[in-house]
Every structure is written in C-alpha cells, then in structure tokens.
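Read-outs: derived from the displayed coordinates by stated rules, not from any lab. Just so it is clear, the model here is predicted, and its values are computed rather than measured. Cβ atoms are built from the backbone, for glycine too; each structure is taken alone.
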Structure P
Amino acid sequence: MKPKVFVTREIPERGLSKIKEFFEVDLWTDEAPPPKRVILEKVRDVDALVSLLTDPIDAEIFDAAPKLRIVSQYAVG
C-alpha cells in the first residue's frame, strides 16, 4: 500500500506523475486554493503534503496531522 499525499493545487503533470509513482494522491482540483479548514481535514490521514507558498501551513496544520512525515512546497525561485 502506498503512502498518502495531499496536493493542494494542480501542478504540472510531469511533477504529479512522479508523485503518483510513490504515493496515493488526493489532489485539490478547484481553481481557488483550499480553505484552511479543508487542509486541516485532509492532513489528518496523510503521510505527505505538497503545498504552494501561499497555503497557510502553520503549527495548527502540523498539530492536526499525526501521520505527516513529509512537507514539500511547489514553488519557483
């Protein structure tokens, strides 16, 4: 069984396909960013989180995610 990841936005398929090789992906597909309440709900049962720089990832998110082992940000710079 693959570990689970929540991806907070659509990212280029090239990167997403790499993630899918190793994780069961839960992808937020709405154009608007997920509200913090959604992120809090989704992280409760995931092993990893891929977010964007603008997502509110803070102590409250970490406290809600007992299984979380990997946090990655999709950004350029």
Structure Q
Amino acid sequence: GLPASPGAAGGGYTAPATVQRALNYLIKGQSYGGTYVLRNPAGYPNFRGLMTWSVNWDAYNNFEFSNSHRPYLNSLP
C-alpha cells in the first residue's frame, strides 16, 4: 500500500505520475530508468491492484489517489 497524501505518513508518499511509471514497468515492461530488473522483461499484464493505506487520507486530499489511479487501471487492456 501507498500513502494517499503527503500528510498520511512521515515519508513514502509518491506522486501519482511516478506511481504510474512504476506500474507501466511492472505491467507492461516499459522501463523508466530505474535499476530494478523484472524477472519477466515483458512485465506482468495481469497485475491489477493498487492500495492506499487509508481512504480517509485520500478523502482529505480531495481523492487524488483514487482520481489519479482509477482511470489508469481502467485504461489497461
């Protein structure tokens, strides 16, 4: 799980665009310049999950987490 907003944790908040670049790597195998190497270079196309620590912090932050990631996940084939 990820913190839904900067205030949700003392650290570890990751902006939606960065999370989606990581998801593109995990799901589609599209490199984003990191050093992590997938076992399956093509990615894991059946991966379909993302979780926040607290929906209350998402609500506090105007649902940035949900509003950013739901369309991304919906766009996957």
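With mean count of other Cβ atoms within 10 Å over residues 45-52 coming out at 11.6, pick the structure among P, Q it was computed from. Structure Q accounts for this read-out. Can you say which of P, Q returns 38 when relative contact order in percent (Cα under 8 Å, 6 or more apart) is computed? That value comes from structure Q. Set P, Q, criterion Cα Rg over 2.2 N^0.38 Å: the highest-scoring structure is Q. Look at mean count of other Cβ atoms within 10 Å over residues 5-12 for each of P, Q: the largest one is in P. Tell me which of P, Q gives -7500 when you compute helix-only ellipticity at 222 nm (-39500 (n - 2.57) for each DSSP H run of 4 or more, over all residues; to 500). That value comes from structure P.
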